[in-house]
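Colleague: Each structure below is given as structure tokens.
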Structure I
Amino acid sequence: MKYLVIAEGTTDKALVDVLIDHHLFLYEIQDLLLEETFHCRQLSDKPAIIDAIRQLPFEEKVSIVRVGDTLTDELKKPSTISMKISDVEDYHILPELEVLIIIAEKRYTNYLKFKSRLRPKEYVENQIHFKGDQYDCSKEWISDYFGSMADSRIIDLFSSYHKKRGNAKKREKGISCLVKGVKI
């Protein structure tokens, strides 16, 4: 079994890549199709993915892991590879990725005072700097920020984040489910 990890946004992909680099992601890099993660919403956006799935040995299947904040569109499976796909699992980043940063900076209680006026992204842009750089919602900032953390801090962070999922639907799986060591 190979796992195809596709992320909705570039920052979502950067976060997953950090988890993989730290060996905290549920699947190791060698378990992934082409040993990488992909940024796309649909398989048709990345012909290389379709080709790689098509070239797998006859009996080998692919499990698709989608990571993102909305994941509202249904994943379309091209008919040429649909028999190779065993399942599709969605893992939501809810609340927003920026809430992870707010928790990491120990500012969640302070953020709650502004929550009615500011989205998490706006709060982080105005209040949080890393290595002198203001948050800019880039994959580089996310990679540097989370990549500099110790494994134990990342695990604790995702454990706290999981508890703050708020009104997430029970059937939805959160990204914390993909982090080794997080108690769900």
Structure II
Amino acid sequence: MTTHIGAPAPGLAPDDAGPVWHTLSADGVLRAEKVDEQSGLSSAEAAARAEQFGPNKFDAGKSEPRWRAFLRQYTDLMQIVLLAAGVVTFSLYALFFSIETRDERRTAFSLDTFSDAKFVIATGVSILTLLLTTVFGPLQTFLKTTSLDVRQWSICLAVALSIVVVSEIYKAVRRHTAAGQQETR
């Protein structure tokens, strides 16, 4: 019979290492515990073992409040980096969308895009806020973000620039369609 080397199992005397249960076959466990496979333990034997070893159940651990479990996720650095990348990507996406939707047909790459002073100020404030949330320590602490490296910024920019690509294709199609309709008239 294989025996356990180390701390004794619960209910065994300190000098009795006992068998290593997970290494025994089912028949080996039944023999070691002196249990009949067909009838199991008698009620008296089950009660005696419950008295000797305690009830056959797991201890109910303290449950963690859901709000604490939610906040605990944001102590992991990877979660904080992902949160920062998500905030940056969403912010860039919104910024590029605002630039693209200034005009339905004209490209965002014309000099006319930034001719409105209010629009230029709003865009500049958006970019500054975005940079400060990932660079400025107090804002990082308050918003639970972290600084991003060049690779992470590149990924955020690539995802956010997808709106520019889609919008420019849409605008080009609209311009082409409008030009075709004017020629047929």
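Derivation of every value follows stated rules applied to the coordinates shown; laboratory data play no part. Small disclaimer: the values here were computed from a predicted structure and weren't measured. Cβ atoms are built from the backbone, for glycine too; each structure is taken alone.
Colleague: The value 42 for percent of Cα pairs over 16 Å apart, for residues 19-66 alone was derived from one model only; which of I, II is it?
Modeller: Label of the source structure: I.
Colleague: Now a separate question. Where does the value -10000 come from, among I, II, when helix-only ellipticity at 222 nm (-39500 (n - 2.57) for each DSSP H run of 4 or more, over all residues; to 500) is the thing being computed?
Modeller: Only one of I, II returns -10000 for helix-only ellipticity at 222 nm (-39500 (n - 2.57) for each DSSP H run of 4 or more, over all residues; to 500), namely I.
Colleague: Another one. Looking just at relative contact order in percent (Cα under 8 Å, 6 or more apart), which of the labels I, II belongs to the structure with the highest value?
Modeller: Answer by largest value of relative contact order in percent (Cα under 8 Å, 6 or more apart): I.
Colleague: Same structure, new question: Can you rank I, II by mean count of other Cβ atoms within 10 Å over residues 91-98 and just name the one with the largest value?
Modeller: Sorting by mean count of other Cβ atoms within 10 Å over residues 91-98 in descending order puts I first.
Colleague: Out of I, II, which structure matches 17.1, 56 when Rg and Dmax of the Cα atoms in Å is calculated?
Modeller: Here the read-out was taken from I.
Colleague: Starting from the value 14.7: which structure in I, II was mean projected area of the Cα convex hull in nm², for residues 35-130 alone calculated from?
Modeller: II
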